[in-house]
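Each structure below is given as structure tokens.
All of the numbers you see were taken from the coordinates with simple rules; none came from a lab. Given the structure is predicted, the values throughout are model-derived calculations rather than measurements.
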Structure P
Amino acid sequence: MTQIMFEGKPTEATLVEFITRKEDFNEYQLANGKIIKIKLVVTQIIKLDTEKDINGNPIYSVASTNVMAPVE
């Protein structure tokens, strides 16, 4: 168990273990004709223990990084 800031106050939270099932690249063509591939890679998921959304669902905080690769 850990604490994170949520809406300006410390909130109890739990790290959630996960398995990556699929990570696809998105491709974008730039104005200069080059193509780049980008994907979001999740690095951490945290479930807030005491907070719910307006529908009563649990709230998760997701940390991620972007990975970019040029296409030759």
Structure Q
Amino acid sequence: MLRVRFTQSPVSHVLHNPLVQRSRSEAVLINTTPIEESLRKLQRSGVSESAIARQFSIGRTLVRRILATSCRKQ
């Protein structure tokens, strides 16, 4: 049996696209104080995070983050 090993030639020059290599934008801080209490009350009454998200028309992940940050503050 004949074994053949293929190798690629090294890259001589790489063209970098400046539009592809962008720095990460800063996170936007949102004042969630007005709805924190409402979210907390609904959670205490047994409403699921998904239902809370649908009621406020926001994502479930955002509900989780708001509740998690309000827990850390206390």
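29 is what came out when relative contact order in percent (Cα under 8 Å, 6 or more apart) was calculated for one structure; which of P, Q is it?
Checking each candidate, the match is P.
Quick check on the output: 3, 11, 17, 13, 7, 6, 5, 6, 5, 6, 6, 6, 5, 2, 1 is P(r) over Cα pairs in 5 Å bins from 0, in percent, derived from one of P, Q. Which one produced it?
Going label by label, the one that fits is Q.
Determine which structure produced the value -14000 for helix-only ellipticity at 222 nm (-39500 (n - 2.57) for each DSSP H run of 4 or more, over all residues; to 500), calculated from the coordinates; the candidates are P, Q.
Computed on structure Q.
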